[in-house]
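No lab work stands behind these numbers, since they all come straight from the coordinates. Here the structure is a predicted model, which means the values were calculated and not measured. Cβ atoms are built from the backbone, for glycine too; each structure is taken alone.
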Structure P
Amino acid sequence: MDAGSFMRIAIGVFFVLFGLGLIYMLIRLAGVFSAAGAMVQDVDREVVPILNRLQTTVDEVNQELGSVGSITGNVAAATGALENTTRAVQHTVGSPLKTVAGVSAGLSRAVTTLFEGKRKEA
């Protein structure tokens, strides 16, 4: 056996071992891809119902926000009506009260002046 034959055998053994190692790694890689595929299927199976429930919740929240908008509009209308009523009552009651206050102030001043005039004469 000369060096050339030995090198051919060594290279052949090396390639056989390299091929076996490569096959082993590819089998392990196939296992990893299989596990990853199963994990993706599990996630898909669990996420889709969660997304459906989330969509239902968002739809219900949008409905409630529409109701809140309607309530806000009704409150604004009631506030406007109350403001108009307050102005009307203020105008209706305010003018006569001012008149009564003015008359009572005038009478008070007249009575005070009348009694002060009698005190000076005495």
Structure Q
Amino acid sequence: LAREHGYVETLSGRRCYVPGVQSSRAAERAAAERQAINAPIQGAAADIIKRAMVRLPALLSGARLGNAKMLLQVHDELVFQVPEREVEETVHVVREAMENAAKLSVPLCVDVGVGNNW
């Protein structure tokens, strides 16, 4: 796809353009080919975390967990501030949302950590 059209696509269909893939300069072409291989992988990870982030506010609200606040996203991690009384249920809702953010041929497994600070 990259050599023919000059772009690759992520899981959700976003295009990542790699114009150097048709370069006559070997180093530039090699760098673009590496980018063409990596972009769909990194893009899929970004698409999946974004899907989870978009769905979580409504899911938390629907579970009457309105005091749980999403504070931060770092790569494939989400950081929340949650009252102690809501931690267990929030963990359940967040894990479910993240593990089901995309239908893949392999399972998405989510590790959860709970602490008094981040």
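Where does the value 0.05 come from, among P, Q, when FRET efficiency 1/(1 + (r/R0)^6) of positions 39 and 71 (r between Cβ atoms, R0 = 30 Å, to 0.05) is the thing being computed? It was calculated from structure P.
When distance in nm of label points 7 Å out along Cα→Cβ at positions 23 and 63 is calculated for each of structures P, Q, structure P gives the greatest result. Each of P, Q could give log10 I(q)/I(0) by the Debye sum over Cα atoms at q = 0.10 Å⁻¹, but the derived value -0.79 comes from P.
Of structures P, Q, the largest value of volume of the Cα convex hull per residue in Å³, for residues 31-78 alone belongs to Q.
Of structures P, Q, which gives -15500 when helix-only ellipticity at 222 nm (-39500 (n - 2.57) for each DSSP H run of 4 or more, over all residues; to 500) is computed from the coordinates?
Matching structure: Q.
Could you tell me which structure in P, Q was used to calculate distance in nm of label points 7 Å out along Cα→Cβ at positions 15 and 95 as 4.1? Here the read-out was taken from Q.
Identify the structure, out of P, Q, from whose coordinates FRET efficiency 1/(1 + (r/R0)^6) of positions 7 and 103 (r between Cβ atoms, R0 = 35 Å, to 0.05) was calculated to give 0.00.
P
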